[in-house]
Structure I
């Protein structure tokens, strides 16, 4: 199998300078690409000067995470695509466990490594941790991360495990399958498009896996700050897109209604916390969902062969009302 590591960049010259050396050092088996999303800084000239061995793909516009990768990967012929954030430090032999899964499991289409926090290297990182899951209402959580609670890594998730979704911070996927299901949904722009992609993999009969023997460190929040209202907007809107597209008939409307009520409660919480920009971001997210309802509904698959999508009924209930802070407590 031929392997490509593809880093999407937008005005990330400083990130490339800091994190790309580890990728070049520890990815001997792979060809390394940087897909530039129409940066306005000196990212491209920096790459040409400092990393001439890197293949640069220049996108004509900033199409976000989803569109940026869809554009770039058309030019990447390798069998396995590893989509890597520009703020990720990789480690020695990080590719081997991932490739081992692909070699031994033809029906496994996507794999993610253990994702630890670059700022606190003995803790899991928010964006993916040790593999992602959903609750009944579409709220994502991970082994090693429930909402803002991040577990310390003491080997509790070292074993490989099938998961529901793999993190977009470091997502390895078979090119053939990526093309088969149509890549990322560009209407998501950024946030949760990897969950939608993995859900569609399940619909198509494939599996997603966590490779615990592979380890990377993610800085996180480098593109949109954690408490940026724009991130709140994308998370809430795309969460509704995700449900409308993927939950089977007979359940989707009740789940959507329940989710909207819970979103309203979250909005009221933002008001009491004085975070009015985030409250308005939720209103804007719901308005955008209504505007795009017909368009997104047409994207529902013809066959819903994977119906048991959620691990627990409500992560909100179990975390906030029952006080469960670790995945092993669920």
Structure II
């Protein structure tokens, strides 16, 4: 069975899978319009697969923000696969491209489908959120709180971003919407003290998960990273082995700038996962693959819209399905 047929089979005939695939199709409309459209044009222009074909494909992948290093790896692998399968017709390359995109993320298509949050059963789990201002960090916390409460978990929020004007109030609004308690101090307070109180409150309320907001900007980068390290030490001291996740929130619309942010935060806070927001607002969704391949940090969630339910666990096969859904609809049963 061809890769496209297997992909189509996976995401059709099952209500839950179809709901996921529909969200990815809708959320990746901008990227698909750009990326898939260019791939179609490329295949229409070239009848045979030659060096010129690969050079043009390279440009398309770079323009989708897949990242230079990832593009080079992908092109090399595609050339090898084309040679191995003795592919002459450019039409056949389309499936090979989609298969290799999944492999970049997972290593192979049999690997775990979705990167799960590292939450502890029967004890308090702490998730620390980091990232610069304006990426949607507080909104992401609110959406994840909603997702977890819908799964039956008791959630507490800690308003550790005490420096940005309105950050505490914004988190309080999310707390009210979702129906979870928010632990806060006044604006300008010591973030580590807020997080400490958050841990104590979550313990006393017998909460399952504590979600901690943090500052995205201080006087300078060193100052910010020192503050985050201090917060992390407070959590570790109160709960050995915590935080169980350090999620870096990145704005997909910033493309390669998101990569440089990821490198900076990775150095300071041992990032365990990425939340990529506003993926629905960019034509450069290839940044997902660049992050995974070049930084080796899993993308755990993606933002595919404004609604509270639009924070989706990242699934590389659903991502590729969303990228190639127009072509998949043409695949015969």
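Every number in this text was worked out from the coordinates using simple rules, so none of it is lab data. What you are looking at is a predicted structure, and each value in this text was computed from that prediction instead of being measured. Cβ atoms are built from the backbone, for glycine too; each structure is taken alone.
Taking distance in nm of label points 7 Å out along Cα→Cβ at positions 21 and 213 as the criterion, which structure among I, II has the greatest value?
Comparing I, II, the top value of distance in nm of label points 7 Å out along Cα→Cβ at positions 21 and 213 belongs to II.
Given a value of 10.7, 29 for Rg and Dmax of the Cα atoms in Å, for residues 37-100 alone, point me to the structure among I, II it was derived from.
The value was obtained from structure II.
Starting from the value -11000: which structure in I, II was helix-only ellipticity at 222 nm (-39500 (n - 2.57) for each DSSP H run of 4 or more, over all residues; to 500) calculated from?
Considering all the candidates, the number was obtained from I.
Which of I, II yields 27 for relative contact order in percent (Cα under 8 Å, 6 or more apart), as computed?
II
Identify which of structures I, II gives the largest calculated value of FRET efficiency 1/(1 + (r/R0)^6) of positions 13 and 317 (r between Cβ atoms, R0 = 41 Å, to 0.05).
When FRET efficiency 1/(1 + (r/R0)^6) of positions 13 and 317 (r between Cβ atoms, R0 = 41 Å, to 0.05) is computed for each of I, II, structure II gives the biggest number.
Taking 3.3 as the value of distance in nm of label points 7 Å out along Cα→Cβ at positions 93 and 253 derived from one of the structures shown (I, II), identify that structure.
Computed on structure II.
Rank structures I, II by FRET efficiency 1/(1 + (r/R0)^6) of positions 29 and 77 (r between Cβ atoms, R0 = 30 Å, to 0.05) and report only the one at the top, that is, the highest.
Once FRET efficiency 1/(1 + (r/R0)^6) of positions 29 and 77 (r between Cβ atoms, R0 = 30 Å, to 0.05) is worked out for each structure, I has the highest.
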